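Below: a set of structures, written as structure tokens.
Here, each number is a calculation from the coordinates, and none is a lab measurement. Everything numeric here is computed off the predicted structure, so don't read it as measured data. Cβ atoms are built from the backbone, for glycine too; each structure is taken alone.
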Structure P
Amino acid sequence: MTGKRRGLRIALVYDRVYPWLIGGGEKSLAELADLLRDAGHEVHVFGMKLWNGPDRIVRDGVELHGVMPAPALYDERGNRVLLQPVRFGWHLLRYLNRLGLRFDVIDCTVFPYFSVLAVWLHGALTGTPVVLTWLEVWGREYW
């Protein structure tokens, strides 16, 4: 984002980004981003690139980062595809390390799991505090 920095620089991580994908987690993250922005913080959301155009866009004062193109999330049976979360975690780690921005805190939604490893490693390397948000639990049958 351009202009003078104010408040904290906060990163929010979830592979699915509202309003391109609409669900409870996506909506909650978007509302949190708006509340933090309204409180004077610089907010960045990291997820799959679900929009047309550049990888980084500003929407309603929140910077969105598309760390990878969005692949299919579900297989023909309606189960979540395992490779997508692995790829998202890998691309997220590479993206964060290349970005060169320092964050005051990173809030990572626990699902899709592999993003937690990427954020933890990035936080350990940069000294950035990490907060984990757990929205739901999926049993073995979901996969």
Structure Q
Amino acid sequence: MLDKRNDRGDILRFRLSTPVDIGSLAALRWKLCTDDSPVTDSSARKKFIAAFQSALMNIEEQGRFVPFVAESNSQIVAVLSIIKVAKIPHPDDINGQWGYLTNVYTLPEFRNKGTGGRLLAEAKNWAEAQQLELLVVWPSDKSYAF
């Protein structure tokens, strides 16, 4: 999709996720869910990763889950996902859809450097090209502005 330097000079690549990214997506989701309240039980992490990967493969098969990633040196450092939601058909828009923006996470060392904003811009451009009517997000109380 797009290669850019962030504010600290790292070359970042912004792109749609591929099936080979599933392990990295699961690990970032774990971090997103446990950053504020760490879980030390390693079996809980293993169960979560397996469940996330299974759920992700199922929802991706339906074509509704669209993850975007930012990577630096071949490592995924940020993720942002859109879940496509079908609208009830209308005569003027038989196949209308909107998007739910979720699963947004950036590794701490890449925060406040423009990474999230650039990833969001890529997702918005994609959503416009897909003719999604709108993007909705429910930020957490502790979400970071970007």
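For the read-out distance in nm of label points 7 Å out along Cα→Cβ at positions 37 and 61, a value of 0.8 was computed from one structure; give its label from P, Q.
P
From which structure (P, Q) was Rg/Rh (Cα atoms, Kirkwood Rh) calculated, if the value obtained is 0.95?
Structure P accounts for this read-out.
Once distance in nm of label points 7 Å out along Cα→Cβ at positions 21 and 77 is calculated for all of P, Q, which comes out largest?
Comparing P, Q, the top value of distance in nm of label points 7 Å out along Cα→Cβ at positions 21 and 77 belongs to P.
Given that mean count of other Cβ atoms within 10 Å over residues 69-76, derived from a single structure, equals 17.0, which label among P, Q identifies that structure?
This figure was derived from Q.
One of P, Q was used to calculate FRET efficiency 1/(1 + (r/R0)^6) of positions 45 and 101 (r between Cβ atoms, R0 = 30 Å, to 0.05), giving 0.75; which?
Q
Could you figure out which one of P, Q the value 2.7 for distance in nm of label points 7 Å out along Cα→Cβ at positions 29 and 133 was computed from?
Answer by label: Q.
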